[in-house]
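Chemist: Okay, got some structures for you below.
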Structure 1
Amino acid sequence: MIDLSTKLGSLELQNPVLLASGVWDFPYTKIIDFKRLGGVICKGVSPFPKEGNPPPRITETHCGLINSIGLENKGFDYFECEILPELKKLGTKIFVNIFGESIEEFKEIASKIKEVAGVEVNISCPNVSKGGEKFGKDPKMVFSITKAVCGETDLPVIVKLSPSVENIEETAQAAKEGGAMAVTASNTFPGLVIDLESKRPLFKRITGGLSGPAIKPLALYNVYRIKNAVDIPIIGSGGISDYKDVLEYFIAGASAVQLGSIIFNNPLAPIEILDNLICWLGEKGYKNLKDVNKK
């Protein structure tokens, strides 16, 4: 019997495969069995409704996607009444991605989130004018927001880091010192797409966030850097397409992973990855994921 369980601090997951924020919705539950997942991170929630960015919002590249959604959501009240009851029916661990445009907004939303496994603090979105990666680039702000959120909730706190920093070790350390249980490494990388007809950037905000296979080596390196500098659990995120990618993240230092844009290309990827992980571990004679890193 292969044991895929993993731990994020004191929180145990039945397996390391999580669905990232913003890439899935409830119709997806008809395609895969959510009870088999380690957990899911729901789409970002803010204290008040947010419209997001004007279209176009997403486009394909040769090796991934670039999006400029802008964290559109209907606010906490709608989330509490309409979304949270449905999340509770999924049969897996639920993490709520939260964001705000000030420390006070982060505190407000954090104080309201209840009855879930944990919160993921989004201080790294590259597609908004206020907050987002502007917060995530400053270690002092990372510390302050993390501490503020941790002061408002007893739930485990995960901080989603920005890759757009010179020293991601510093922001990971700041998150840890602020009280984070774990960090997600990392959010999308800023990228540019030119519309040949207008000869201007495709997105109204100029840049978007690049995800998909193109960023895996970069995100993997960030996980490796954090693991060798900061003693904190890491959720690896970026460019995961198959079970081999998951294993690379584990060897680099991750304790869990988030799947994102791969599910647009292959909706069955989460289940295929879990099945293939079990097969690979069995073929190698490993009993659990911890054995992978044993010499």
Structure 2
Amino acid sequence: MVTVITPLVAFAGAIVLFWGRGITLLDLMLCGGMYAVTMLGITLGYHRLFTHRSFKCVPAVRVALCIAGSMAAQGPVFFWAACHRRHHKCSDEAGDPHSPHHDGHGLWESVRGLWHSHVGWMFSHEPENYVRLVPDMIRDRQLMALNRFYFLWIFLGLVLPGAIAFAITGSGHAFLTAVLWGGLVRLFLVHHSTWSINSICHLFGSTPYDTADHSRNNLVCALLTFGEGWHNNHHAFPTSARHGLRWWQCDVVFMMIRAMAVVKLAWDIRLPSAEQMSAKTKAGVPA
């Protein structure tokens, strides 16, 4: 409840302040910068590195990505990965924690399903079985320590933009507005962008690949989440480090992985072969 409601209230308050006073360039830059850092923490770190093990990287990068993902306040890394692995195990079927297709296909049922998949599932979710779903992660002492300090990382993500603003301006007011925009408003934006993958990307978009679920590619979601919106591609090839499989499908996260590989910070990048992609491609369906 705190995770969902607090950023929403802060976002509403920020709109009121913006209407009366506007927003400083520094606050805007801190909001955008923290959005990028925490979005990459979720997409590059929590998702492609820890959950799907689609590449390997040096320990310092693993630590940085785990902390950045924790700053997004979407749960400790064990919880996030366990939920997502269960989602893939039974996508859009019984047991999927956040499918929009459990309640039927009428108008009201679709609205209920959209709400459940976007945010409602978090209010009724039962604890995950970490031993069954993330045994590789709970054996990792480094991840165990990072997981334990989850709330410290959230606090750091809220205070860091304020500390940067104070260091630049020396103003207590600048500290508070930076915490609002770079901390709480940023949380609201990151939350609803990433949660849209669970909801919108299982309802609206294209399905170029044969999968056993309703996953879809959605351009808007892909742009907001740096490439995660190519969701049908991802469900067709879950362990692929690249989600934007076509040349025109922008995938900033994969660009980051490739850049890290160039400077020897990442290796063992997993990608589907041309034969695998061809075997799953639907005839006559646009990507």
Structure 3
Amino acid sequence: MEDVKVLHSMGYAQELERRMSKFSNFAISFSIICILSGGINSLGQATSGVGGAAIGIGWPVGVALSAVFALALAQISSAYPTAGGLYHWGSILGNRFTGWLSAWLNLLGLVTVLGAINVGTWYFFFGAFGAGWGLEDTLTNRVLFVAAITGLQALINHYGIGLTAKLTDFSGYLIFATAIALTLACLIAAPGYDVSRLWTFTNYTGTEGASGVWPNAVSMGMAFLLGLLLPVYTITGYDASAHTSEETVKAATSVPEGMVSSVWWSGLFGWIMLCAFVLMIPNMDDAAKQG
């Protein structure tokens, strides 16, 4: 098998089962990017900065910046389709220290992003079911919920790549379907289609009652840069394709394609969905004030 020969040429043997298809490899990065969680949760950071232009113009700019990094990592992964991913590449292209540094930075990023997502899941769960179930938003409830969901995630990973691949495949289809459904719902509910707001810049920083999003007034340029936190926070984690290289069939081509295509489709569907959200907002001034 070609995959095994590639690993042998790098000096180590195949140890993990190759049970992931090209789509599964794409889906794991696409799921970690997840335009639904990152795009919607952080929408206020962008629109409370420069309004609709943060989505119409800012989102494509931020996605393009992330795409540059994705292309670079994809090029490396095509030459070194190894499970170590970033830290292994750091060791090969640099030295032991760069590999060590890459590993720790990657781990810290994964821990903080996972924590942020699980805390966000609590707020979604509390907002949806808290009143009906008599739950309170206390520190104890938050910690218990996040601990439980993190433990469940660890358990799923413990049972191997087979179950993980099935879940990420399902997640990939679910994200596509939900993004389309939300887009249609927003367009149907929109009071009108003022498309010009997608490229209209309005400096909302320092606006009274802006829910603390950007309480300090800054220049329009700085507000636009702050709005880029939305796309660059969302379009991350595509290196997950590399971490599953040894479990992916035809990894030398499937992994780099998985990285690049996950950024492309996330960027496209995310832009369409968020533009629909902006068009649905009745009044941009009121939306910015509410954060």
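Where a number appears in this text, it was derived from the coordinates with a stated rule and is not lab data. Since the structure is predicted, the reported quantities are computational estimates derived from the model, not experimental observations. Cβ atoms are built from the backbone, for glycine too; each structure is taken alone.
Chemist: Out of 1, 2, 3, which structure matches -8000 when helix-only ellipticity at 222 nm (-39500 (n - 2.57) for each DSSP H run of 4 or more, over all residues; to 500) is calculated? Provide the component values of the computation, followed by the final result.
Modeler: On the way: 1: -8000; 2: -16500; 3: -23500.
Checking each candidate, the match is 1.
Chemist: For structures 1, 2, 3, calculate mean count of other Cβ atoms within 10 Å over residues 226-233 and state which one comes out highest.
Modeler: Largest value of mean count of other Cβ atoms within 10 Å over residues 226-233: 2.
Chemist: Next up: Comparing FRET efficiency 1/(1 + (r/R0)^6) of positions 34 and 90 (r between Cβ atoms, R0 = 25 Å, to 0.05) across 1, 2, 3, which is largest? Walk me through the intermediate numbers first.
Modeler: Details: 1: 1.00; 2: 0.15; 3: 0.45.
Sorting by FRET efficiency 1/(1 + (r/R0)^6) of positions 34 and 90 (r between Cβ atoms, R0 = 25 Å, to 0.05) in descending order puts 1 first.
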